[in-house]
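See the structures that follow.
Derivation of every value follows stated rules applied to the coordinates shown; laboratory data play no part. None of these values were measured; they are calculated from a predicted model. Cβ atoms are built from the backbone, for glycine too; each structure is taken alone.
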Structure 1
Amino acid sequence: MLRVLAAVPAATGLGLDTDEGDLARGRASAQSRGLGGRATFVRESAVRTARGPADLVLCVGASHALTEIEPPAHREAALAELRRLVNPGGRVLLAEGFWHRTPTEAELARMWPGTTAGEFGDLAGVVDLAVAAGFRPAWIETATPEEWEDFESGYPVR
């Protein structure tokens with residue numbers, strides 16, 4: 001969100017999270033970038049939020065935060081929620097996980113506890129769900145392994 005605000009001087013942004021530590025980190029980052037007056041961070045669940053609609057909705061690795069439905073059905077519910085949260089003619093940036101190939105049982109055992117092979121589909125499945133939800137994908141891109149590592153490494157150690 002802060003990168004978008006830096007690139008679009010007239011824009012304002014709202015970040016929702018339930019973790020006060022992450023919100024504090026977002027506020028501090030906004031202040032350090034000179035964006036504190038245009039970025040608001042609120043401790044609130046995104047599930048059934050009354051906020052919006054907005055011209056741009058960002059959902060980066062957080063579709064699970066838009067619904068209480070368990071994976072893999074959460075994706076359809078999250079996409080419906082994103083449809084509700086974006087203005088007609090607006091845009092959604094959805095960064096969503098998917099399998100390049102179905103992991104083996106040994107690989108699953110090394111992942112987040114409880115991760116299953118059925119939790120994620122393939123990229124084509126994500127696109128199909130987005131189209132079925134009324135979206136028209138304008139750009140589809142897969143993160144490189146380096147980009148994924150940078151994203152995952154950005155979380156603070158707790």
Structure 2
Amino acid sequence: MQVLVLGPIEARSDGRQIPLGAAKQRAVLAMLALHANSTVSADELMEGLWGEHPPASAHKMVQQYVSQLRRLLADGDAGEASIVTRGRGYELQIPPDDIDAERFVRLVSRGSTRQALALWRGGALDDIADEPFAAGEIRRLQDLRLDAIEQAI
């Protein structure tokens with residue numbers, strides 16, 4: 001499975017797009033993908049989705065989003081990718097190269113800037129840019145993109 005964040009959020013398996021559902025659910029996948037193979041606490045997910053004032057049901061909603069994503073990944077035959085529970089958090093276990101942002105960083109570090117830049121399909125996190133967590137990540141990814149453009153020139 002591939003998780004794409006360098007544009008609208010997408011997940012693909014064997015060339016097929018996996019339908020990811022509503023914006024908050026896609027945002028959970030994006031947060032997990034941007035911290036792949038590391039635990040993201042439920043509190044971090046809640047803050048990333050609702051900022052400093054989450055609704056009373058936020059914890060339950062995060063659990064539902066993760067449960068739905070697990071089901072979608074299983075139905076979409078996600079291969080080596082899975083979401084596991086770690087204490088009060090979640091971890092997207094996935095080969096790093098299956099996330100376009102990770103592949104982008106690796107390609108740039110190898111000097112393959114044109115190949116790296118070709119991974120971009122629009123603005124990073126384009127369809128969830130209004131989520132509270134997104135601004136910082138968009139800025140970080142955009143800075144990496146600008147560095148790669150400078151290297152390519």
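Kirkwood radius over Cα pairs in Å, for residues 53-100 alone was computed and gave 11.0; which structure, 1, 2, did it come from? Before the final figure, lay out the partial values.
Details: 1: 11.0; 2: 12.0.
This value belongs to structure 1.
136 is what came out when volume of the Cα convex hull per residue in Å³ was calculated for one structure; which of 1, 2 is it? Write out the running numbers ahead of the final one.
Details: 1: 136; 2: 100.
This figure was derived from 1.
Given a computed value of -15000 for helix-only ellipticity at 222 nm (-39500 (n - 2.57) for each DSSP H run of 4 or more, over all residues; to 500), which structure among 1, 2 does it belong to?
Details: 1: -10000; 2: -15000.
This figure was derived from 2.
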Exercise. Identify the structure, out of 1, 2, from whose coordinates Kirkwood radius over Cα pairs in Å, for residues 61-140 alone was calculated to give 13.6.
Key: 1
Quiz item: Thinking only about relative contact order in percent (Cα under 8 Å, 6 or more apart), which of 1, 2 has the largest value?
Solution: 2
Quiz prompt | Parent structure of the calculated result 22.9, given that mean count of other Cβ atoms within 10 Å over residues 29-36 is the read-out and 1, 2 the choices | solution = 2
